[in-house]
Structure 1
Amino acid sequence: MPSEQWTHPEPGDGPAAVAAQPSPEQVIAGLRATSEGGAELTQLLTPEGERVPSPQFDKYVEDVDAEALRGLYRDMVLVRRADREANAMQRQGQLGIWVPLLGQEAAQIGSGRALKAHDMAFPSYREHGVAYARGVDMKDLLGIFRCTDHSGWDYQRHGFHPYTIVIGNQVLNAAGYAMGQKFEGKVGDDDGEATIVYFGDGATSQGDVHEGFVWAAVYDAPLVFFCQNNQWAISEPTERQSRLPLYQRARGYGFPGIRVDGNDVLACLAVSRWALDECRHGNGPVLIEAFTYRMDAHTTTDDPTRYRLSDELEEWKLKDPIERVRAYLARGGYADQAFFDSVQADADAFAADLRDYTFNMPEPPPDRIFSNVYAEGNPLLEAQREEFLSYLDGFVSAGEH
């Protein structure tokens, strides 16, 4: 097997390490070298819960007082608790599959709370936190993973598009939507509209993402590309997908890119507000790389112990997005133990409600598959529906004899 490049150093840093398969030492060394995302990382709250001033981005979170930060903390705790409950329900056979977001709560809540009511978000299949931030009932997400629904929410009212399973396809959909916002004159001032699209580091290797970059760039579409770089495209690390940090890819398309600490909810909120503001004023698009980490499996069908080391996971646990906010609130006297206990109690009740709903979720009628295929009635579809129901009735009649 020919050797392949594993790490690509900056000029003057020495030769690249090569190996057909990376050694454990290479993996750990690469992780530690980029554990905080490099010198270009935007961070407002350290893993220890200390506030870092930012001349560029502080103004975007001036309204985030102690009460607002407690709200962001509560958002992340509830979303994580719901995620853990859904993961457990899949193991118990109540869901067909689950896509964990463990470790990515700050990236999703921070960016999701940055959106305005008239903005639109295009998710992939892991953005449960963004859905929550957009006011989508998380019960409506569970039908997708129980295989009873495609999506159960009004995406126009919530400004949150249905989940997209095909890797990267939502980027093209978002680019087209944002181009429409531009063509209809819905950008240009503080009240302008903007769109955000979510995808992972693995999706950046898909053609759809690059085509979306091209279309958004040439039409100045008000589109924020929000890449959650959780370090692993299923079993392939980021180093095997790009020679450069992902945010630098924006240069090739002629629009700005920025890397933010994806485990810092305050920084994700500030950077997302800045990027969305750029877009709604007609200066888009913008690429955000949220440098975070997937603490669990890619999906419940995946076993991450087969391709990554426990050392890596333990190091990222120290950068937990929830714990750093908790530390900041506690250290500053902005929250006491009673507050943290109440949030946990709310989270447990939230999860129990989701669990009760899932266990008692009604089975959809068999003709549900024909609903909402077209906006108006269609004779051919109606004929197919009647044929299908007649076919099912044949089984009932046979059973009666």
Structure 2
Amino acid sequence: MNAVDPSLEASLIADWRTYPIVADLVDVKPREQALDTLWRDGRISLFHHQWLRDNCACNQCVYGVTREQLFEIVDVPEELHPQRTRIDEQGHLLIDWQDGHRSRYHPGWLRAHAYDEASRAERRAQRPQSRLWGAELGEQLPQFDYQAVMEQDDALLHWLLAVRDIGLTQLRDVPTREDVLPRLAKRISFIRESNFGVLFDVQSKADADSNAYTAFNLPLHTDLPTRELQPGLQFLHCLVNEATGGESVFVDGFAIAEALHQETPELFHLLCETPVEFRNKSRNSDYRCLAPIIALDAHGAVSEIRMGNFLRGPFDAPAERMPAFYSAYRRFIGMTREPRFRVQRRLEAGQLWCFDNRRTLHARTEFDPASGARHFKGCYVDRDELLSRIHVLQR
């Protein structure tokens, strides 16, 4: 096998991941503005010249320490084209460009980023899928051992994948000390601070600045819908729970959105398209955010639910749309009350909820503060931190 040309010695991949070679490159055929590459399994992937030049990973185009791009495509002519293309003995695609630059592409990386329709369909199929749930999750609740999560990366990954895909998990055998929660959260990443602090205490307070800090029934909601970016993950660690009542209630907002889409699509679209102003007012702060109740991602899938009836202002919609919007809003809240969607469990001392606050709506039944102590410790970690930690653990 021939040695690699020293001028091409560089990282072939501007990434920290590895890319298995699922099929060898066997031929390259030129087009006017692109190359057709033929794979051993018969697939043909077209790569445009600009795309290939834009993704050169040589040490002139990518800084090897950070693996971030130095090159900008505007710095070469738009009509740039190869003078010579070939597949080397290691199976890499080599290109000599008309301006003298030389690029080398790893076949595993090329296949993983190919944008022919078959390759794009494969990537769509490999995207993580939310596992929708209803009342049956009460009997199948994902439960994890605290000590294993703290000490073993494979147990940590198993837990985080459940948080990502299901959106509601419980940890057991958690020490009932106040220093435990921040240590657990930092197994993922840093904690997100809010106006309620880095950590917050969920217990009845005479001078409460949120209904969460009362003994009232707390309806289903997401936390901080008043923020441009709602917190991703919410942790609730039970230190003591001797009070009568105060059970936790959860519903899968994604499952309700999907059911609404199937049963009354016109109401679903109203909740996706009509912004609602959510407000959180106290003596010292005033947070407001205008956003729809159901948000869709770039692929058209439900990515976020924003709900807090006790944290919203009057609806502001065109007069002709207002009756229909109220129908949609009433239907959504009505569905959260249907037994088919609800999971209701009491959290005991030494147990901990971790759930996706931008998906899983949570509530609390009324409790009697005179019947015994009830103290939960809480905090937030953003969803981006969860996904980053999963990617690092997987690679």
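To which of 1, 2 does the computed value 11.2 (mean count of other Cβ atoms within 10 Å over residues 73-80) belong? It was calculated from structure 2. Comparing percent of Cα pairs over 27 Å apart across structures 1, 2, the highest value is found for 2.
When helix-only ellipticity at 222 nm (-39500 (n - 2.57) for each DSSP H run of 4 or more, over all residues; to 500) is computed for each of 1, 2, the one that comes out at -13500 is 1.
Read-outs: derived from the displayed coordinates by stated rules, not from any lab. What you see is a predicted model; the values in this text were computed from it and never measured. Cβ atoms are built from the backbone, for glycine too; each structure is taken alone.
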